[in-house]
Structure 1
Amino acid sequence: MTPSSIPNAITIARLVVSLPLLWLLMNGHYLQAFWLAVLAGSSDALDGFLARRFGWRSVLGGILDPIADKLLISVCFFGLWWTQHLPTWLVAVVLIRDVIILLGAYTWYRMNDGFEAAPTGISKMTTLTQLVLIALVLAHLAGYELAHEWAPPLMLATAAITVVSGGDYVVRYGIRAWRLHRSRR
């Protein structure tokens with residue numbers, strides 16, 4: 001393995017970790033799930049740092065990194081919903097947004113022979129909010145002392161920013177598709 005492939009290896013490891021994380025969540029092993037989620041989240045920061053710092057970016061990494069992030073977040077939301085620690089409405093909002101984005105990206109790819117992911121500031125804020133919620137719920141379930149007052153407002157904020165971000169993607173790429181279609185006439 002060359003040094004430039006290290007970020008991709010870290011990303012692939014994050015993809016692989018999703019299944020054991022789901023198993024831990026669904027079986028009530030919250031302390032282990034918390035630390036595995038922290039490790040996976042830290043690996044995301046590490047692979048991004050290495051790719052930027054040393055110029056080890058790749059097309060594969062550009063595709064796998066957002067997939068690994070979405071899979072990890074989806075697994076956590078699903079596992080926490082399954083164990084009745086997150087409400088159905090919130091998990092539905094998060095998963096529906098991701099499905100809409102994936103379908104839109106696939107449609108764009110099919111219509112335009114390619115797609116380049118371009119996360120926006122609001123989408124990064126969405127990911128951060130979702131990760132903070134997951135971390136706090138897991139920390140609480142793992143036995144770390146946390147007050148419960150943060151949960152309802154953070155869930156509402158997570159849902160709101162997730163909806164705004166989904167709408168932003170639909171509008172942004174809808175306008176791009178319309179302009180591209182007009183320029184091809």
Structure 2
Amino acid sequence: MKSSYKENNFYDIFCEITKNISPKLIVEFGILEGYSLQSFIDSREKGCQIDAYDLFDEFPYNAANYNLINEKFGKFENIKIEKLDFFKGFEKYENSSINILHVDIANNGDVFKFAIKNYFSKIKKGGCMILEGGSVERDNVEWMIKYNKKPIYPYLQLIKDKYKIQILSKFPSITIIKK
């Protein structure tokens with residue numbers, strides 16, 4: 001499946017979040033076809049920097065094509081498209097420097113746990129993390145079961161009293177964690 005965000009019209013949700021936060025810095029991990037990246041570009045204010053990362057050809061499954069993505073989005077002002085591993089990217093950012101962090105990298109419970117542990121401190125007060133997944137339905141997709149991936153929903157239930165969490169359950173679902 002290509003972008004399930006597009007299939008379910010999450011464009012408006014990403015735009016509303018962006019307009020409400022008025023970010024100076026958006027960081028995205030997982031580009032695929034650039035659906036969410038386009039929504040951030042379309043709804044950002046002038047001067048907002050967007051750093052978009054992917055593993056591109058190093059991702060063995062549903063991978064983004066660097067040349068196509070760079071051709072489509074590299075022309076926009078204040079857009080950086082680079083190859084970078086999510087599990088190393090947090091080292092690039094100071095605490096309280098990111099307004100919106102979007103993570104869509106074949107998310108599972110371990111990805112969410114890593115994001116909270118290593119990226120939440122990077123989010124500026126008033127900002128948020130947007131992570132693909134979080135619903136029970138999403139935890140039961142074929143590849144999560146086939147590869148025995150840790151479900152997301154039970155992890156969110158463990159941390160729900162410590163963080164401001166909202167799950168938009170329409171498949172594939174997104175989880176918004178506010179700071």
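All of the numbers you see were taken from the coordinates with simple rules; none came from a lab. These numbers come from a predicted model, not from an experiment. Cβ atoms are built from the backbone, for glycine too; each structure is taken alone.
Here relative contact order in percent (Cα under 8 Å, 6 or more apart) is compared for structures 1, 2. The highest value is that of 1.
Identify the structure, out of 1, 2, from whose coordinates P(r) over Cα pairs in 5 Å bins from 0, in percent was calculated to give 1, 8, 18, 22, 23, 17, 8, 2, 0.
Details: 1: 1, 7, 15, 18, 18, 16, 12, 7, 3, 1, 1, 0, 0; 2: 1, 8, 18, 22, 23, 17, 8, 2, 0.
Source structure for this number: 2.
Assign the value 1.9, calculated as distance in nm of label points 7 Å out along Cα→Cβ at positions 15 and 39, to the correct structure from 1, 2. Computed on structure 1.
Name the one structure among 1, 2 that helix-only ellipticity at 222 nm (-39500 (n - 2.57) for each DSSP H run of 4 or more, over all residues; to 500) of -9000 was derived from. Walk me through the numbers on the way to the answer.
Values: 1: -28500; 2: -9000.
Value -9000 for helix-only ellipticity at 222 nm (-39500 (n - 2.57) for each DSSP H run of 4 or more, over all residues; to 500) corresponds to 2 out of 1, 2.
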